[in-house]
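Below, each structure is written out as structure tokens.
Where a number appears in this text, it was derived from the coordinates with a stated rule and is not lab data. Values in this document were obtained by computation on a predicted structure and should not be read as measured data. Cβ atoms are built from the backbone, for glycine too; each structure is taken alone.
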Structure I
Amino acid sequence: MNRLRELSSQVMDVYQSLSQEFSAYQSSQSLNCVEKCGACCSNPDIEVSPLEMLPLALHLFDTGRAEQAFDELDSYSGFACKQYQRLSLDGKEGYCGIYEYRPGICRMFGAAGYKTKSGEATLSVCKPIKQAVPEKYAAALIAIQPAWGQSNNSDPMSISNSKPPMIAEGRQKLAQLDYELGDKLIPINDALRYILEKILTLSFYSQNINDGVAA
């Protein structure tokens, strides 16, 4: 369990770095998430690694809620991330119930860079943001062209400000902490259930060893 706690601390350090990096870009381009929007949270198929859910899972364990959370996830068949708290009946408005422990993709998504199947770098912006500030989205698309082309006449400071951070690079920073838990991506609710099961199993055997039940 100590190894998982150390790993969780490392994950939270990366989270702080990702939050700062992606938030800085999104703010500089005025491409921030729409207030109370729950578009991405309403999708239970959003994929994360079990490693990304480790800090939340340990928090649930330490507060005595791990078994309950595991049982609820085992029978959950909802249309959203289990941690999403709805503010409207249709689920379009709401908020994250575990904001401090939200996974990496939630810190990067909204407006970020990614590579197409052909290997070209481009900008990914979620639909609600595009609709809310279409002119800002268009300006950001135009701004990244010299940033990725890196013309000899380009201002390095301008390039730094207009080039969006890449989701794949953020994923890699997390995965390299522990490839067993960080390399495989699965639906967000399944990822939390997976890591909760691992923690509960380790706790069970640890108690038995301490009690002299197991060698």
Structure II
Amino acid sequence: MSASAPAIAAIRLEPLALCFKGERDYVQGGDLVEAVSGVARRELGSRVARFQVAVHRFFRAQPDLHWGMTNDARGFARPAAAGADFTVLADGPALCGWLSESTRAVDRRVPFDEPGIAARCKIDGDAIALRAQTGFLPIEVAVSMTKALHNARLPADSGRWIFTKLDLQRLLQPRDGADLAVELKGNLHGRLTKSEIRAAGQPIGWIYFSLLPA
């Protein structure tokens, strides 16, 4: 390796054991985000300066999480079979990687009261706000709020809105779940949206939804 080549550690593999939530037959996107967040907290602590996760397809079997550290902010080349990818920037090497679907079955299901989260929210124009404890993770709250906002402001004649990407200035913290707001800021041809997330009134990043055809 030349002196100018980026330093890349070996890719590590972490098999995940997630569950289906509610009536879903796929792993919730928020659970994929939380799995990546756990690695970022463990490896980078409070040094995270940007956190990006993009989900490209449904996971109906257990995911495998592949990650490594690199000085090249472009990260690693994502394999064609990867169903999601992520980049976490800090004040040193970036944590990058992807998630792939394994052959391990998801064999557990837990209740998920998504309507209960929406019922605690208030929609005002193109924004939705929550200022109450729900008992759910902040990412679960953010995704559910954004879904409720889309269903109210951009109801689909056919198909449904799904979470596809998160781009934050920092990791979500437990306290964020009790004081979140999401505001729709962009809508590309009625198929891809960009919404701003605010925690305690402060912008912390963006959440993207895509319209999945029926």
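The table that follows gives values for the structure above.
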item	result
For mean count of other Cβ atoms within 10 Å over residues 100-107 computed as 13.4, the structure of I, II it came from	II
Structure responsible for -5500, with helix-only ellipticity at 222 nm (-39500 (n - 2.57) for each DSSP H run of 4 or more, over all residues; to 500) calculated and labels I, II on offer	II
Origin of the value 0.50, where FRET efficiency 1/(1 + (r/R0)^6) of positions 52 and 92 (r between Cβ atoms, R0 = 25 Å, to 0.05) was derived from one of I, II	I
Structure responsible for 17.4, 57, with Rg and Dmax of the Cα atoms in Å calculated and labels I, II on offer	II
Comparison of I, II by relative contact order in percent (Cα under 8 Å, 6 or more apart) - largest value held by	I
